[in-house]
Every structure is written in structure tokens, then in C-alpha cells.
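Every number in this text was worked out from the coordinates using simple rules, so none of it is lab data. Nothing here was measured: the structure is a model prediction, and the numbers come from that model. Cβ atoms are built from the backbone, for glycine too; each structure is taken alone.
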Structure I
Amino acid sequence: MGTRDQRIHETLFKGLVKSFITNARINLGMEKNPLTGKTEKNLNQAKQQINMLEMLQAKTEGNLNENEKKYIDKRTSKLKKMYVQEKMDE
């Protein structure tokens, strides 16, 4: 795969990860729901988004470049910490 294709794939991968992150943050009540304009919490849905990221990590193990791996690892870890904090605050 050429360098251009690698950059495109990295951008697409980061976009996919970001979509899960955004949905998790919305469900953690950290961002407004763009459909309702309200801040809402749904910790079950947030956990589902985090689980999806963890599954993506597992399924792509060994197939990501260093930047992609750091990107998903750092953000998944941060979301998990936020989720735990929200659960403790319930």
C-alpha cells in the first residue's frame, strides 16, 4: 500500500474511532446530544461505545501503525476512566 493510501486509511480509522468517542461522551453527559440539544446521560449506551472501541482494539491488534495504536489506546483509556467516575457518582 502506498503512502497516500496509508494516510487515507489512517484518517478514516481515526474518524471511525472518533465517532465512537463522540457517542460515548454524549452518553456520559459530557456533550450535548446534537439531535435534542440537551445534555443527557445514558451510562449503558456509553459502556456499549467503550466496548465497541475495545473490540476494535482487539480486532486490529498488530495491524495498526504507531499513530493509530496510540490514538485508540489513549482515548479508550481516557473514556474508561470517565465512565468509572460517572458510575461512582451515581
Structure II
Amino acid sequence: MQRTRAIGYAVDRAAYVIETTPITCKSSSIHYFDKQTGARSRMIERDETGKATLTLTLSDFNTNPEFSEDYFTYKLPEGFELIDKTRDKP
């Protein structure tokens, strides 16, 4: 289980910022969530000394993409047989 506390805002864009620290060790991570979209925009992992060991920044992503009507249509590869188990009775 992790403790959480708010520690401020991201510099480049308004964000909710949460720092999490596991009870069993002294490492921590800081998570930035964009206030407008709710999407995580940044994460920083820190070791026991407070040194950043990983920084992940997400940008220029579309939270409401448009897809063509057949985008999620499954195309069975040649040589395979489809067995529809959703129609089997229990």
C-alpha cells in the first residue's frame, strides 16, 4: 500500500500532482495528471536518496481520436479457423 499526498502543480500546464511513497521503502514517485483531460502527463521515479531514476513525459496525444468504422474489425489470418465460443450454452 502506498501513501499519497498532493505536492503542487506542473510548470508547463495546470496539473494535479501526487507523490506516492511505498510504506516498505524510501523511494517515491511523482505523478502529474492534466487538469483538463485527466490523462497522466508526467511521472518521475526517485530512489532512496531522492535522485530521479526515471522521468516519463507524455505529450501531443489525442484523448478523443476518430477511427474509421472498420478500424476494430478483426481479420482472421489465412490458414486459421474461427471458433465462436460466445454462442456455446453453459
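Taking relative contact order in percent (Cα under 8 Å, 6 or more apart) as the measure, the highest value among I, II is held by I.
The value -26000 for helix-only ellipticity at 222 nm (-39500 (n - 2.57) for each DSSP H run of 4 or more, over all residues; to 500) was derived from one model only; which of I, II is it? Corresponding structure: I.
Quick check on the output: 21.2, 58 is Rg and Dmax of the Cα atoms in Å, derived from one of I, II. Which one produced it? Corresponding structure: II. Between structures I, II, the greatest calculated value of mean count of other Cβ atoms within 10 Å over residues 24-31 is seen in I.
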